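Take a look at these structures.
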Structure 1
């Protein structure tokens, strides 16, 4: 499998005390939880075939702990930092195409969703080359772009796996993707995902940063970004430009080095 190393440096998260955990939910919070449960139950369910995921190097749902160990490390580090800082939305991007952003994003989302208490949403916002639908072998009634444009409800554009993972699939390349991301309807759709589904984490697979302005258009909608760098493909000058822009316009959570040859990891 492709090896990766995460350069994240999370601080120690604050722990919830047993006293606060024992407090009963206010009526408004209880109603919100019930509404969220109803909204999740309305999403059409999709089946995921693990053999298909393995062919695409998505190992986070594997039963083999050794196989998924580096992915679990990434999942745990990312999750701790986001929880500590009350962040919900994370974008996954790379300097150029074919660095493995979709694979990393799917592994992150599925790893987080293995924690039953986490509500996780995975969105395919790689408008130039959407691949999540083909990797999962799934197709919604309507594509994600219909939800972002405000033309269709959640229940017609998202699919559900289990009880706590929802996936928004883009079908076909989207022209003027940056324009769509900057529309008020997209901001409202992202807010709706948080309110209606009470998402704990929203993982967004983004296109390559240097291919256009889609990622920069998305940053105001995101709490943080993960940059994927491909060993042997990504140039230092490209990585420097991406890090500079992500630091300037958003929160760069960390860098994931993907496709590191085995000989360098011994």
Structure 2
């Protein structure tokens, strides 16, 4: 579709239409010094194999995916490869015509050193990325990854559990307490797993939830409503896995995970029918 229509972006900060260079899997090209991975989590195994021929031994990988499981997966797929942490904060979706719909003016992309860099290598990639106004370096990118993970886990988990926007959940009896309880379970798991979060993280997030538009939803809820695959195994499933590894009791997270697992099983069965 990109080859036919080009890249089309509709955004409150300005629209864009263009035909960027394209490289299809299996075609000659590369190798490349920096590779950005920004697929859905369930597409990672295929993406790894498609990307492999275009990397050299010191190619830098910069992933922009939700959660933390992908960092383990990338390290396992490309042992010793220089790896940056990347966090994307943007509300966008793909239109039926293949165009990208940027839904709000806010957007932020942060990056930082994660694994397998020499000082010279990191300085070189930092100099390159700092020349791109879109990217902001974070000295503690691992904390940024965990904080985005916690936020996505709670918001996507509750909006899909109740199949409702944030405002309906927030204003229901006990709604804000439900947000607090799920945040508390999430934070306990992350801290037990060795992650770091900012001071008073839960209180700060509850303030954010209180200020979100009543109609705010999540991409996971939109995917569920459209009958599409979700990243629930990568987000909620991995957090429940971490909880079991570290002996954390997470009854609400387990209910959310079960609800999404039922959806995925049902969806998979429907798509396999003749």
Structure 3
């Protein structure tokens, strides 16, 4: 599994430079597909599968893990854009960058506490959709960043919205990923959710970095750098929109404490 994910990340990073239809990329893509097929075949025949397929019969469990990966893609992708832009284009020192971003974790803590309160009164879907709307809106606002942008009116609002969404999202998605399983499966379900976040983070860094590099190469100079970072932020906004659609589709029947338990084979 680790080799499969590593190969996918390598493909995403190297394909723009080598060409999506080049022989090395097509060959490695074939190897990736073969590894995925082999992993599924071995897992299905195992007495103790690493990823029990029965867990994903619950739409909440499936949606919770798919959305966790998407949130990680957005969170890690955003960190790439903001750090590289602030340090490389705006010329911030590490301390200045850290201070400029401090509002995001503060908002994140507030969002996490708010999500816990909301889940005692609402079903999973409205809370999840709210989180992803905040993430998407924050990313969209940050598209306006430029070397002469005013922090309080351009960057600050986007960081606040993004931080709130980033605090709400993992709370509600952890609830979704675990609510539909038996106590005996809670450990493996939790592990799958953590793995989904890690895989999503790796893919997010690869995708956003590739987009930024491609735009910067197409337009040399400062204009190309600005275009690249704007394209990266636009990709993050796209992740947020995708999350809203997936949450609306997969979490529509998820209710607090009333999810269908995924049976464990005897």
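No lab work stands behind these numbers, since they all come straight from the coordinates. Note that this is a predicted model, so its numbers are computed, not measured. Cβ atoms are built from the backbone, for glycine too; each structure is taken alone.
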Report summary line: helix-only ellipticity at 222 nm (-39500 (n - 2.57) for each DSSP H run of 4 or more, over all residues; to 500) gets -11500 when computed on, of labels 1, 2, 3, structure 1
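With distance in nm of label points 7 Å out along Cα→Cβ at positions 155 and 179 derived from the coordinates and found to be 1.1, which of 1, 2, 3 does the value describe? Display every interim value, and only then the final one.
Numbers: 1: 3.2; 2: 1.1; 3: 3.8.
This figure was derived from 2.
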Query - relative contact order in percent (Cα under 8 Å, 6 or more apart) - structure with the largest value, from 1, 2, 3 - result: 3
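Here P(r) over Cα pairs in 10 Å bins from 0, in percent, for residues 75-114 alone was calculated and came to 24, 31, 28, 17; which of the structures 1, 2, 3 was it taken from?
On the way: 1: 27, 52, 20, 1; 2: 24, 31, 28, 17; 3: 28, 49, 20, 3.
Here the read-out was taken from 2.
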Query raised in the report: Taking Rg and Dmax of the Cα atoms in Å from the coordinates of each of 1, 2, 3, which one would give 19.9, 64?
Result: 3
